[in-house]
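Engineer: These are the structures in question, set out in turn.
Bear in mind these aren't lab numbers, they're just calculated from the coordinates by the rules spelled out. Computed from a prediction, not measured in an experiment: that's the story for all the values here. Cβ atoms are built from the backbone, for glycine too; each structure is taken alone.
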Structure I
Amino acid sequence: MSIKYILSLIMSGLIMLFYFILQSALVFDYIPYSENIGYLGYACFIGFVPFFMVVVTEFLKKSKQEKVKNDYMRKLNDVLISQTHNELFYDGDLDNGARILTKEVIESIDADRCSIWLYRDNEKQSIICQQLYIKKEDTWYSDIELFKKDFFDYFEHLLLDPVIIADDAEKHPATSCFTEGYLRPLGIKSMLDVPIIFRGDIIGVICIESLSKRSWQKCEVDFANMLSSLYSFAHSIKETNDITTEINKKNTYLEHAAKILRHDMHSGINTYIPRGISSLERRLNDEVISNLKLESPLKMIKEGLAHTQKVYKGVYEFTNLVKKDSTLNKELCDLRQILIDYLSNTSYLGQVAVDYLPTIEVNQALFCTAIDNLIRNGLKYNDSEFKMVAIFMEDENHISIQDNGRGMTQEEFEYLSQPYTRKKDQKETGTGLGLNICVAILNEHGFEVSCERNESGTKMKIKIK
């Protein structure tokens, strides 16, 4: 409300109060009626009318302004709703989506220029214009770059207080650095900048500029912030689309690699090498083998081939999952027996104790591969003099794999289960993929994996039902 309205309301109220008191005094005979009293009452009425008219006029004026403001806000809301239906943003088409957005902003709030800027990189030493719409030219421009070294105050303000409401752009501390090289040459008087925030970080700014000096309304600032959020959403869609494209590309390579493993390596491991060993054994009689001391080498070759075939079968089953709409092939297995058979050709069989385990449906090759990974981790990350791993039923729902190694917490397990993740300064070599693949295999079975550190070392728990 204006001061004029408030003063008129107070004066009209005081006059009415005085008139009421005067009339009450006459009614209750506190004072006698006289001609002067009559004139005074008339004077109150005459004095009340102009003040009351001012109140009514100001009220109607305020109501009209409120209506204009409400209509304006409704218009801005309609624009926001229309932009949320902008299919270009849902498609991740930021360039064309930004064109529509910048023009809509100009037409909605009657500004002269609107632009979208993004930081070049995480160093935030420069921002690049993605789209700049100029109303007078009805044209878009892009790829303009501003550097922090040239506009230091503005860049600093974006980080400290990113919503910049510069009614007088030449005097505002954040935008005054643009005066000589930007504001005056282009005739820009007022600026409104709001940040584009993505994943909690400022990645850019939406800038609205006016060639006439104006006071930015709160609804306009809120409107700009909402559009900034919409652009941030579109940015996330584009990033997701880019990641999906890259994943699809890598999946093509993965499928090709899986085909090579499933088919081309099959003949070597399961046909040519076994035939070669059989042929060699037919040509070497027992006397030659004994004289040349070939018993041990031949045994190692055959055991190594048997182990390689087991590993190959696991790889074969795992790469089958790459195929579209694939399902895990499972059969009823005695878990203790298949693990003992799998470990029989390993050098660490004597360090693993396998207690009673149930008979359930699993993919034999993949299940053994996953458990073997946990066993080898328990032996590898272990500083004990006698390294051991025990596999047993914790209860009817959980298989436990206990080692006497360094110990790993649930939090560390969740971190190390991510692909290509290893502890810093870890002395043992590795790719950081083993645990991730192991967990993926067990999850594919419908099992859940958890971990706890105890006095002995690490206990991995697999919930099987």
Structure II
Amino acid sequence: MRLDRYYGDLGKSAKAIGLLIAQMQPSACFLGETTWGVTNIVPSQLSPYQGGMTNAAPSARPFHAAALIVAAGRGARMGGDIPKQYQSLLGKPVLSHTIQALGCHPAVAEVIVVHHPDDTALLAASVGDCMVTCVPGGDTRDASVKAGLAALSETAEVVLIHDAARPLVSAQVIDDVLAGLQTHRGAAPGLEVTDALWRGRAIVSNIEPRSNLHRAQTPQGFHISDIRAAHTAFSGSAADDVEVALAHGLDIAITQGDEDNLKLTRPGDFARAERILKARKMIDIRTGNGFDVHRFGPGDHVILAGIRIPHSRALQGHSDADVGLHSVTDAIYGALAKGDIGQHFPPSDPQWKGMQSDVFLTHAVDLAESDGFAITHADLTLICEHPKIGPHSPAMRTELARLLRIDMSRVSVKATTSERLGFTGREEGIAALATVTLVKL
């Protein structure tokens, strides 16, 4: 089940999971988040859901995961004519953001939305044509979660229970919860409490210790058979599903939470959420410049932009002295703020002696891709009196486009002279200037 057609950002859908719409009355609550006192912490890590980048144990495999969005609450503290999960956030219902975030995560195979029976019309407007299963909730939050658990498919192995009022959850938070479920029966994100804690109403009555306390967030993940049994055995009310799971003896890993994963509880929270969403939508465009020079020496050819050109002299350098590829490579490193060729391939290291420069450029391109950037344009200018570049420019563009993994229409190779001025004018060497544009995907 994929929801990639439901909103996009630079060709990739963003993701966000909703939280438990709560009729919660936790004993200690700050900034709308339940406070936990649990010490079993799992650090943020790459998970099996991040493909070849994972550092999980070899035995770890991706789960068939289901998302259960609890959206049956009334949200009385928020106010407004309709429940907060249906109120507009940057032109879309909060629930729409939540469904999008969760449904577009690669590990989530199904999405269940538990709603209030009176909200059918509002729900339809929020879901649109998304592939979700909608289930009427019960009179209590516990009953609503049970209804959602009963609607899960038989193939689902783990469930992520999330509040519809947390539309800003990141893919990393979801990844970390799923990674925690590889070694624990439950996992949920939390943030360490760093502020002093006061107990009291209008007057401070005493100070509470904050050691080992965490602010609870969602999604809270569980192996399905465990959380079903826990809810069946539990009686009374609970702040969240972690409390239900702990009462059943389940071990719950605390994974890394996110300050942006806020719960929309009061009117001011919408303004903060909108600021976060607008910041996420800002396009990260980088421009990098590269400049390189190599002198002439004995030889019968030069290599420029990966093309061998007959000439009366050769360019000297530690590698193959391809001044064109060197400048493009440095432009990419510059756009990434990752140094230059000399830092990645020190000339003092003999293994790079005579190395073909496409090795350096390939490293820079791979680095850009691993950082989530696409190279969208490259402009290379070669500065020399000889050899003449024009006849070789098409071949250079073709080779440079191949190495950059972009269409040749996005690659420019041109030449100029220095009007017989300077070392290039005296034909002592060749200089190159390159500009490269990167866009964050």
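Engineer: Kindly point out which one of I, II the value -7500 was derived from, the read-out being helix-only ellipticity at 222 nm (-39500 (n - 2.57) for each DSSP H run of 4 or more, over all residues; to 500).
Structural biologist: This figure was derived from II.
Engineer: Assign the value 20.0, 72, calculated as Rg and Dmax of the Cα atoms in Å, for residues 181-292 alone, to the correct structure from I, II.
Structural biologist: Clearly, the read-out refers to II.
Engineer: Given 53 as the derived value for percent of Cα pairs over 44 Å apart, which of the supplied structures I, II does it correspond to?
Structural biologist: For percent of Cα pairs over 44 Å apart, the value 53 is produced by structure I.
Engineer: A value of 1.9 was computed for distance in nm of label points 7 Å out along Cα→Cβ at positions 205 and 237; which of I, II is the source structure?
Structural biologist: Derived from the structure labelled II.
Engineer: Oh, and also: To which of I, II does the computed value 7.8 (distance in nm of label points 7 Å out along Cα→Cβ at positions 77 and 277) belong?
Structural biologist: Label of the originating structure: I.
Engineer: Taking distance in nm of label points 7 Å out along Cα→Cβ at positions 109 and 245 for each of I, II, which is largest?
Structural biologist: Answer by largest value of distance in nm of label points 7 Å out along Cα→Cβ at positions 109 and 245: I.
Engineer: In addition: Quick check for you: by relative contact order in percent (Cα under 8 Å, 6 or more apart), which of I, II is greatest?
Structural biologist: Answer by largest value of relative contact order in percent (Cα under 8 Å, 6 or more apart): II.
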